[in-house]
1. Going by relative contact order in percent (Cα under 8 Å, 6 or more apart), which of structures I, II comes out largest?
2. Please state which of the structures I, II yields 245 when volume of the Cα convex hull per residue in Å³ is computed from it.
3. When FRET efficiency 1/(1 + (r/R0)^6) of positions 249 and 273 (r between Cβ atoms, R0 = 35 Å, to 0.05) is calculated for each of the structures I, II, which structure yields the highest value?
Structure I
Amino acid sequence: MADTNRPPSRPWRKYLTRSLQYSVLTVIAIAVVLPVVMLMFSGLKSRGNAFLHPYLPPIPPDWANTVEILSGSTFWLLMRNSVVLMLASTTGVLVVSSLAAFVFARMTFRRKPVAFNLLMLGLMFPINIAILPVYLLIRQMNFTNHLEAVVLVQVAFNISGNIMILRSFFSTIPFELQDASSIDGCTVFDFYWRILLPMARPALSAVAALTMIVSWNDLLVPLVLLDKDYLWTLPLGTMQFQGQYGMDIAKISAFTALTILPTILFYLIAERQIVAGLATGAVKG
């Protein structure tokens, strides 16, 4: 016998809710993508066309600005510095964060919660707030105008959140596995290197991808610590390029588009690894 007290089905509510969700997501996507598209359109126009028709697509595209930038040595020098800085910072963050997360997740010692909470305080002090004392410290060490100084600062201000991500993942690995490996003759470091890190590839991939993007887009730290133009990175070079060609919107747009294009491509490639790594740590943690 049918339940007469059951409320009638209202499929229009589900359809209305889904339509509203997609509408909001569409507006957000347009707001995010439209400036990037307009920037690339402007970079493929001549200087006059960029002023007269800023919102129209480039038909036909003018590649003169792009060819001029890529044919010079300045862009490639900035690209090299950015790549070196990104790889060094990512390597440092992975090494320090994974080792610290292993200690907090798999070892027992006195005051461990206190030490972990003190380390997590780094999340409350972004580099924008601490840049002045950091600069004074680096200057007292006579370490300015060195890419190594930028790497050191980027690693120091990126380990807190990544330790939290990796610790959450490392804590899900059964302790019986570590006990079994110890019986088989594995040292603590062997377990970390040979067993734990291969099992944590999704989380490590997410940490590496996020660190690479943050390091690539970092402007403040290189701006404060690097005075020599041959050490500048792409974001810093873009700012200087805008000052040099302040009235040439097309050339500035082309240079900026070339600067952000590697980030966009890298994120499109690594997006699955980032989402999978963060989701795995969140679900298992």
Structure II
Amino acid sequence: MSGIESVKDLVKPPFANYDIVVYFGCGLFSLPFIMHYMGRIRLKSTSFNFDVQPAFVSTLVTTLTVLFSVYILGHIIAYIGSQLIEKLMDSFFGKASTIILLGSKVKHDELNGMIRGQLEKGVKKNFTRTTWLSGLVRCVSHIPAAPSYAAMFIFGVFGFYRTRVSDSVIAAADVKIRAISPNHVGITPDAKWFKALEAIVMNNNPGASARMYNYLVISGLFRSVCTILLASMWFELAYFLSKLYGLDAPEGLLMVGNNNLEFQFLSYALISIVYMFSLFSYLKFQRRYVEDAIFAFVFTKG
């Protein structure tokens, strides 16, 4: 049996689902955007054709180079997304665990007010003396999405943070985590409680860990998609403003050959809508990751 297990370990794929979906997938997804917005730039000295002999070796080397370049590009996009998307949302809304904890204590019709309060606190906290520079850089990077954010705030589109966890489940989790670790500060909005709870679940509940990993992959995918679309919105907004002031501007991504001001704005608006849906999905699956961890912690025996 040990020999069979060794063979199984040998043939395991070297890449996890996160690598394939988030890094490879989003690296490939970004290529049409790069070609559309930057395809006019040509570097004659740059080529993936290494002209290695024999020909099949050259093809193999070129293919591997392109694949690893896409993989590295996916890593870069994911890192930028962690800085510009994830950290900004966490600084404004608070961590998903905090939102769930606060959301479990309010009524259904009080959620929007609670989240608006979190946003107001987050904006002030984001521009304290120690964080003003990083906060300013992140906020400036989101300028093309500002109209969409304003609409979200005004109309209260916060359903992505409507939690399924009740106050009684939070109370049960608090009792259980204190029983496991008597010195633990407990589950409160200001305490760092979720990492300990997450570690207990991941080390003792493989089934729940697998579900949580799926949510992690999906949220990582949408975070990278948000990063790509946010960069696209910068180009689309610049093209629209150029057209608005009577300057020549390249066609937007979704203008389908209609080179006029109305379709230029439509292209920007459509990409903004897709961006917001991707952002909602990212935040929703972050929430579901935390919810599954809490449910698994409370309702798993032992």
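All of the numbers you see were taken from the coordinates with simple rules; none came from a lab. All values reported here derive from a predicted model rather than from experimental measurement. Cβ atoms are built from the backbone, for glycine too; each structure is taken alone.
1. Numbers: I: 30; II: 23.
Largest value of relative contact order in percent (Cα under 8 Å, 6 or more apart): I.
2. Among I, II, the structure yielding 245 for volume of the Cα convex hull per residue in Å³ is I.
3. Structure II gives the largest value of FRET efficiency 1/(1 + (r/R0)^6) of positions 249 and 273 (r between Cβ atoms, R0 = 35 Å, to 0.05) among I, II.
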